[in-house]
Structure P
Amino acid sequence: MIKSTEILAERIHEIKYQKIPRKSIAKAKLCLLDWVAVTVGASASRAAELSILTDALAPYLGKPQATVLFSGKRVDLLNALLFNGHASHILDYDDVHPTGMLGHPSVPVLPVVVGLGEYFGGNGKKLIEAIVAGIETEVRIGEAINPAHYRAGWHSTATLGGFAGAAAAAKILGLDVNKIINAFGIAGTQAFGVQQSFGTMCKPLHAGKGAQNGALAAILANGGFTAPREILEGPFGFGKVYAPQKFDETQITLRDKFKIDEVLYKRYASCYYTHSTISCVIELCQKYHPALADIESIEVKVFPMAIQIAGKLAPKTGLEGKFSVRCCAAMAFIENNAMESQFTDAKVNSPDIQGLMTKISVVPDDKLNEFAASVTINLKNKKKFQTSVDMIAREFVVTPEEWQPVLVTKAMDLLETRYSPQKSAKLIDMMLNLETLDSINDITKMIRGRARAR
């Protein structure tokens, strides 16, 4: 039996800033930038849902230890991780690893990095180590169990998130290999989260619980709490139980490039399975300028999993619309975009969107790559416009230098819902120069500062 848990723990322990390639460092900073932006931005359009979460737990919060990014308040450490993790995934606008992890890598990791970094200390270089370690952990385990794990109905962001949070916390706390093994064991026994929750408040809760569970695992391990040492490879361990037909632990033991290099960022505020469809529709509209009144029908072909995950036929809310290929296609046609500002209840229920959705058919095609789509727009005069997009093939070749202006624009759009353009730009600059910071408190103190009146 390969001791994959021990090998992964050794890998995480060995991660040092000086040995991390420049590309991976650049991606870590972009992950922080994107995560802070979507977390702060959640307060603008999801205030009511966030209030439900925070108000319900308000009587049970402990002494202020870490910053809640979307409110600027400080609460106890573990609940700060829960709140920030939930908020960062609430817009479904956060980054993805769509090939190995099949989930959202930053949302269970960055709450831990920022929260524990704020409470326990650690300079920017230490935080970069933690970001790289967390994402390395969840993707390596994900590659050993997916796609079987995800296709069985598990939500990888949740099931893998605890391991990732534990790895990130281990770097902040300076755990040795033995304690990292125990942290993984404690995280693995808390693994949870199914796709039935998609389109509800419980999906972003998965990210918050992943961060909280991972940090709890590392804190307990640091205090001497013990756990199964073969949580991944054991006969009743995570791999055999959560992916009995697939578990390939050799993927966990590989030591090639860091998996953070493969993280992709969202250009649209919807499920990643809808992104190729959105791109197809926007490209066709920009090239041929079809009028809404002239549309006879639109046929969208997607990989079958896209329908399982994002196949809501009659969405009535902005949140449901993000998990509807049909709605996203209509949104892209009407709005020529699919940003957060488009996914309101009012727009999803508008006559134009609802009317166009009745003309859109979504057809499974297992010949397509998993995140690809083919769209044909049929006009009443019998003309047809068709194109195909494979989002993964397109985005994997984008360099960190090319991503940066895209994410700066996205971050400004989200941060300016709470802060002035000047303050937003300063926050962005600090995150892009994370390795020069003495403490994450330089960022969290600014976040706690006065927000712009809305």
Structure Q
Amino acid sequence: MRIKSLDLLRQEAAQSGENTLKRSLGAFNLVAIGIGVIIGAGLFSLTGIAAANHAGPAVTLSFIIAAVGCAFSALCYAEFAAMVPVSGSAYTYAYATLGELFAWIIGWDLVLEYSVGAATVAISWSQYLNRFLGYYGLHLPPQLMLSPFETATAADGAVVSGFVNLPAVLIVVAITAIIIRGTSGSALFNAIVVALKVLVVLVFIALGWQYIDPANYQPYIPANTGTFGEFGWSGVLRGAGVVFFVFIGFDIVATMAQEAKRPQRDMPIGILGSLIVCTILFVLFGYVMTGMASYTEFKNSAAPVAIAIDKTPYRWLGQLIIGAILIGYTSVILVDLLGQSRVFFSMSRDGLLPRSFSDVHPRFRTPWKSNLLLCVFIGLFAGFVPINVVGEMTSIGTLLAFVMVCLGVLILRRKQPDAPRSFRTPWVPVVPILGILTCLVMMVSLPGETWLRLIVWLALGLVIYFAYGRKKSKLGQM
């Protein structure tokens, strides 16, 4: 239960030298990183699901409610990130408030979140790439698009087995190479990708606005069917639970605190700015999509945006959306790998993981050994494991981290009320408590197998901690 003091954390943040990360990120870069991971393919699918099954045209209200729920946690993250500008995000904040064991649990939890998430997104990226190339008559051999445990039916009717999902492996390798070359280069690449992705969303909003049929908004909140969550206000709330997971990602901004040029000012801007920008885009996107087509048409559709696009003469817009999904997945993989390596870096620097994970490249000033290890680990999963085994990237790990951060703000405000805070979470304790309750409700709503997966992973992590980390902890040796 030993706690790392704020003074010690600030000393680490102020260190300079060959084995420290380079401070190269400004407020714009941090906002772009947040947007890069928040705007993913989920926007193009979950919006239709929430509208068709739960909220109808009032999915726009669902987006606003979900954003408010995220804002409780984001405000708490902003306070910590400005106070303790050290990489590691929720892991570091837990170390400063709840103790080493809780910090390990959160850090190990984030390892699962980012690693499995990156592998899953890489596999999906490969599938969308094949679909995109199909527009131009190009098709990659199925043997190089599937894992050895998957089969596909060829054009001649023959059933072929996969060998390796090569595009998934290559995208992980390519993104890793960009990350190792330097955070500023990664940030530039991410900024370009984010700009293209946002442009596609804006093009859809601008062109689709002309084809809005006001009749599709009647009724704006469809009458409840008699079942909780199926339309009515309960449906709007259930819809908020569905689209809540589209917003998750702003927390990864906090992992980059040690590479921010002016963290006390820029970290709150990066965390809150990315959330505000995405909320505005999502509300407009949902409004236009449900105005172009009736929400009932999105029922059982995996591509609701395509249904809306069919209401326009712009058939090329469908290709553009697939391109946006590819771009979106690319930036999600990049930010996942960035965040994962920074958590590894912090845990290694504290002695809880082998020292090699905190070695910094002498030229690029990045944790290159962590990047290479993650490249191999995630690349193997992406290339050789079916997507249904890897599992969808769940949000239970992130929600658990949110709870810990909100709890940490409450504890630190009580224990050290006079500690310098360049950004203060407003309305404490109301905001942190609402953040905790919101996240707990979301966690309870997740399926049982997700909880089982988390428990097994954390049990493995505790074995590693008590066998290695507890004995090697630098804080324990002071």
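Quick note: the coordinates plus some simple rules give every number you see, no bench work behind them. Please read these numbers as outputs of a predicted model, since none were measured by experiment. Cβ atoms are built from the backbone, for glycine too; each structure is taken alone.
Assorted remarks:
- Answer label among P, Q for the case where distance in nm of label points 7 Å out along Cα→Cβ at positions 194 and 330, calculated from the coordinates, equals 1.6: Q
- Comparison across structures P, Q (criterion: relative contact order in percent (Cα under 8 Å, 6 or more apart)) gives the highest value for Q.
- Source structure (of P, Q) for helix-only ellipticity at 222 nm (-39500 (n - 2.57) for each DSSP H run of 4 or more, over all residues; to 500), computed value -16000: P
- Answer label among P, Q for the case where mean count of other Cβ atoms within 10 Å over residues 50-57, calculated from the coordinates, equals 14.5: P
- Winner on FRET efficiency 1/(1 + (r/R0)^6) of positions 186 and 402 (r between Cβ atoms, R0 = 35 Å, to 0.05) once structures P, Q are ranked, highest first: Q
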